Structure 1
């Protein structure tokens, strides 16, 4: 364990970030507003295209919470959420004292299943509880089946909250992720494709929704010479310093995406001849994934080793890997939640692993990873 740790997905600075941070200090803009915040929002809007508007916030979780508020989700409402995701996709539903309804995945993208989604909606309506919103996630950077999900949502007139926390730089049919929801969410957490240390953004074509999100994110202060509040507000705005980091990161976003795609290619080539092992890949040319994390499925009966064998071998060599997300319907917090299941996410959780995927992995680190894979595959760890 003497060698430096190889992380699953560590921050990767481009070099220009410090310039914008210095500008913030030199101008004394160190508050949750300022030139870097404005420019960072403009740069995201330009990158995504599609005539959209952006509000830079303190986290992706804050963005989901505000999205629910903007769409009118209140106590007692039901919100459909992809089960196979990180808890931050679902927890804000509870913030609103609403009820999550979990829907399982399909096998192509691992994201919310369009057929099961429609079954869920029909059943909830039959019970007198039409869902107020749908939270769909581009998991690990892989776009969900946007055409099919949007078709279902439009049919039943239910708005989509697009969770693109892991998918900045990904696209579906040439359209950037972040443009498929009535309200969309980005994350700039320390492990994301680019980072502001902590941070997120709310995205929408509806300028009124974005302006309202900024109002709510700054404690909902009314127009008055004194502090006047007629609505419940939150301290969710991004700081000018964090936004400065983001501006520097935007300069290397496409470079980071290409690096992660190169890492994915490395794994596909490495595991190509190992029986029972499959790297998750794009289902067709319609999908372009940033491969924020490269993930693998292992059939122990064919490979002769399990995902846990590989994870422990990486751990022995000071290399971080991680099981796939444990589905929300299996989490103790949500053990009494209504769920519409097909077994896909449970199988993925049982047989899958997230591999070290950082855009800053160097040749030496990739060699260490390759050594462990060879050791596990050849010795079968039995």
Structure 2
């Protein structure tokens, strides 16, 4: 397992380390998952997400190339803007989901750690058609996600004056570059995977100790692990590759049609999505809640709709914020309306669930 640039700090804090996507990552700290989850919902937490992959795309055809290999419309992005998108195969199903950052003279794609090598190889197949260069800078990049309603207040003293002024007016899914804890050229993006206000900080890995130490010296930021990262994103209905989306489903089936711009021109997977949109999808990803304490849904548990098998639970947990069990699964389109019933086989007992509109948690500081 590869260590992230912050490995020594996780170990020193007593984090429980686990293998994840080829890295040794903290899953929880001694305070526990619930405390970490609540810190992000109410105050501020920090996640080491340096395992994520970052690709730089440069050259005259950078925009055209990324538009070809992703589904959203990169040409509509202004410098300083970010959007959520997907990378598809020729079947129209997910290779990965991703973020695309537009700079004045280049683009950055941020992909899932477990898919980085696969993604790079997949999109490289289209590269010879374009005057563009693709570079994997993942190993050289440290990435921290500072999340929670108090994140801007806590981070502001770590910015130099010019950076602080730019961050104050920074909209959701926008970014700037500046100086953080004395480290120059840090990418500061108002993004995250929790639903709360917050920032993701990208910077050269050699500055990891400087930035981490400055964050911890505030005394107001809770280190958080993979465990509460999952509960937080699930409460918001945010998809996780390998659970909610994979190479068996399309964005239209996953409820992510809004990141597919069919009118922008050709892209990988477009012919399939054109046909699927015209015909209508036969299944949809939905959220569900289990009202009683009969059981907690977990990934892989069988799902039934009207007594018939309907795949398995994609994601599931007991929601720390809501105190009810929540989950996701694919159901026939006719049974995808809010209030429809599903059954989950929880260790041999069928438990009733009710289809619930995303997000489950509706009080987050970024909707």
Structure 3
């Protein structure tokens, strides 16, 4: 919303959506005057209607989401719902020939084959907002995909980069939510702490850029200045750098193929002094390896991985399981999932439902 506000002559937020955070939503309604809002939770939607008092249209549930993304007064859909919930609205937006600025990585994780086919079929653009994928996207402007030797995703390492496995046994929710570089929602912050965020990004990169798992590498870069890199067949490496600020990739996605001026913070290299890189420890952070495993298996396995992760992270945030049990629950769910190849949307939804039920039973 801050990015859009910087370009009042270019952009207007026609519709806003939330799950149930109507306090923030009503503040934004007052400031930005959208035509309508969607509140996923029907109970909170009713409360929202009373607060906006007829000044803005209020819709609710998945039906409301799927309706507004198809409306004629929408040109671009910024898909930033958390988790599996972003899948169907994104599909409906593509089918309505809307361009997509994608911040919801789970959409490509669970249904990358379907999404990329639809993007091509309906002739729409899909520009990633994730800082890592935006970086790769920028590095590939003017390049041929056949010249890619390797994609290198950078990871901050999260708050437990230097923690031992024994120390990870007693991690609290409060500790896991203290990310050293980025300010994000609770679910994504926990994913960053377990490195599942990077496992999901590996799968997303495969679909966005058409590279196999063996050509995707993850390196830990604690300063979060290099957002990702591409190595080419001649040995050259391109990197995209910037301060850790999501406004930069959001603005790029909205203004692409142009670059618009901004007053965002710049990298102060003399003050930075150094940038360091490490191999991720797959033994301590099993979720990253599980992401690679799901990609290599393919089919509905990424959907099972994602669903189990969503269930496990929720249970951890609720204080029901330990930090290390997140990866254990995901692993057990994947071991018991029978993956279907080239799945339909219905099969993906079925796999998601099965994995949630199974993961919840393991948690219990």
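Coordinate-derived values only; no laboratory data. The shown structure was predicted, so the numbers you read here are calculated from the model rather than taken from an experiment.
Each of 1, 2, 3 could give helix-only ellipticity at 222 nm (-39500 (n - 2.57) for each DSSP H run of 4 or more, over all residues; to 500), but the derived value -11500 comes from 1. Computed over structures 1, 2, 3, relative contact order in percent (Cα under 8 Å, 6 or more apart) reaches its largest value in 1. 1.64 is what came out when Cα Rg over 2.2 N^0.38 Å, for residues 216-335 alone was calculated for one structure; which of 1, 2, 3 is it? Computed on structure 1.
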